[in-house]
1. If you rank structures 1, 2, 3 by distance in nm of label points 7 Å out along Cα→Cβ at positions 9 and 313, which sits at the top with the largest value?
2. Identify the structure, out of 1, 2, 3, from whose coordinates mean count of other Cβ atoms within 10 Å over residues 281-288 was calculated to give 20.8.
3. For Kirkwood radius over Cα pairs in Å, for residues 249-344 alone, which of the structures 1, 2, 3 scores highest?
4. Comparing structures 1, 2, 3 by Rg/Rh (Cα atoms, Kirkwood Rh), which one has the largest value?
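What follows draws every value from the coordinates through simple rules; no lab data is involved. All values reported here derive from a predicted model rather than from experimental measurement. Cβ atoms are built from the backbone, for glycine too; each structure is taken alone.
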Structure 1
């Protein structure tokens, strides 16, 4: 149980600092709209983004792009039924994963559970399934050519499982012309702390997955929240302004109206160049204080208007966040009962195959999974 008295003592003064930061951010935001309206984005792109600043390059030069489809502002869930009618021409697939893994269990194994929610709005047909994938130490050695469990292995195998799960549903759901929603970054900026060899492996896997999905006539889009400051830092450097407390989300929350999106920009990095992976992105304002980053591969850049539309409409029926992604998350989730079943089943099979062996859990893991208090 939380020591509330200690928490209050520890937090009180630090919350004051947070409040000061928010006040400073508010002062900066007041001037952002006026600042942004004066910018010539095409000139900015030619003078700075293509040469001076390496992390992005603008593809469009309108400061904000209004929806080219019928839309309303998002209200309560029961008041967003208009969006379902607008989705009638779309098919969507939401993909998410969860894992069961622990170095406190001997012998080493882990589960990657892929949740999928697919909906064909024209045929009013949907599919909701999860696909558990089991890996042991031999699988790891064969797949990633290393012993043990390096930190990046789960990331690599998760990508592998996502593609396999999508291929599996093709028997029950017509996946062509679907927009596939992933809760992850295709540009994979989280890999910057890894070595070149690991980055190359994972980015190559992302590229292979995207190419395969496009071959199946699936349009992959990455939709997620981020604290990135890529766009804001570029403006700061080009115009020598200080946006100290502002990130891309807070910037576009200020300059965009609900339903609008930012111009498209190409995500630039040496790591993406190494594997010849071209990723494009924009920010979209779903509602007040609710800004999503959307990424997609170059091959579907011509579908940006449809991507804008389907992301906003899915977020409308999801009351602020894409509905198919919420349902995929629910499908992927493994609760404590699921975890206890997995451990019991693996233990039973071990004892059947080798009578003197069974799963060994550390006392810490027992308390965590079996909720021993």
Structure 2
């Protein structure tokens, strides 16, 4: 016979003995009866806390043998009630003591087992807090550095959608119909709408300049950092990359102001005292005149040092905002003029921090991020230092 079936029979017997005591209290001492002793012995042999709990419920639960067996105690004659009540009290104590003892024993055994099998090596080094192990991506860090520098010059940050219209991305920026940048091999287009127009992923953050000029009257002084998209991929190009563009519109803005802003930016960003810059004529549809800017540098093996040496490196394009762009944005070019510039955030991050492959920026490799990333609480400031 299984232990569970034997326990079922003991409960039946205990129920019968409870009835016998209620009929004749002096006929049996229930707390010391053979049945009660057998139940006590059964409890001591249990090996699982859940089984002990099940025994307790079957004895003392709402429908348990003890609970239901003595439920009519109040209806007994007065001469029996006192004696039966005393027997009930002694029986409850006789059965609860081994239940509590066995529960404590099993809990102690479980704790001992856990301490043995799940021991903690107190000689191991303490794990660093998430704020210490986490790292800020170089793109985020450099964007914060750019923002700190230009904010100190009085620039605001302007943002716009990644998905743009052809009008904002090309037409209002003086790109003629048939310009190579409008072709599918350079630009990511969405499927045509019923009217034939197509949305696209912006190829630069210049549409944010357009939106700013349409929304805000001069004077304007903003930078426009964000993601941009072009159909290109190699060691130094990815289909998605990051740009920051700057725009100044006022009645008296000129190239001298532009030159000073760019020089101060390069000195602050590359953290050098002096920097030589070279402005070369170029062409962009949205500026006239257009210029490309080279910065003085020295190449030393795999390292590039700025502000010294005899080499030059191109870092950005700039120019005076084209009169057609001003007209397209509702500004009178006879009253207002301005300048703009743009550079790749990914590129200057690679130059400043010695990263050679742009594709690694987007591979989500935590080992790379642990090496090139930045501590999350090292906020770049001009006063405290841009880079840690």
Structure 3
């Protein structure tokens, strides 16, 4: 019987998308994947392992274990600069580009007040901050760096106090989706509205984390599954032709996946902010500018005047824009039928939904869903 390579999987932080990508590659390649240390904190000897895949190495325990097994062929996924300096091989994100993408995204929305939140100064989060800060500096904008450090135990309360102090509307870039979820809780504790007062973008596009707080979290898609697949391909090549030469492959993020947490523009007018908040809160209902004017106790003429002055288009056009944005998010992130999504954004008549969606994107809703769901491995 042909020997099947045994590959040990280590994960210092669990990522379901990475685990699945490695499992799929192992099955296709005929490897036996030992994932018993994928979610365990302890590390024990694996004398039968032919190779090791180490994911997001951050603990001394794992680094010491890898040093003890340095004769076993190893590739790394989502490496830090420190890992690269050790001479390790594998894949990582382009952290600076990640930060630049978020800065560009917020600038397009018109924000002038921007901040970055990292729990402590780590290498991966540090590179994202460098890219974010540098691009904003090139536009003459200085961003705030919010970093409580590990000595602060209740970081959520600390962050609440910081965001209250900063000018609004605020664009907040957060080191990862875990801290993005924390930022949503911190803003709620501070009595701040998301996305009207604070607009938030995380990193990682973790499907569970981005939908776990009641407010869908916008996030940078760093292509974690692709990082895993490319690392597996590197390992496969080393099975065929053993090599100790260092290889580091940086995977560029694909961009910002926009959801409700950043579904806003920097609007200085308090009245127009109220208009936008009312539209977003009532998208599932039939919406008419006359009804909005009545709810906000103003005339229809004043409503349109303020929208045209601030948004450069009418209130009616803004309703349509918000419907399409919400439909795009639901098509990308859920498996709801297209007809159900039309109803959820206030367009229950399918011909009208199709007509408005295609007028904005030159794609039908089904075609758009297919375009954003092409598997990474097929790229």
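1. 2
2. Attributed to the structure labelled 1.
3. The structure with the largest value is 1.
4. With respect to Rg/Rh (Cα atoms, Kirkwood Rh), the highest-scoring structure among 1, 2, 3 is 2.
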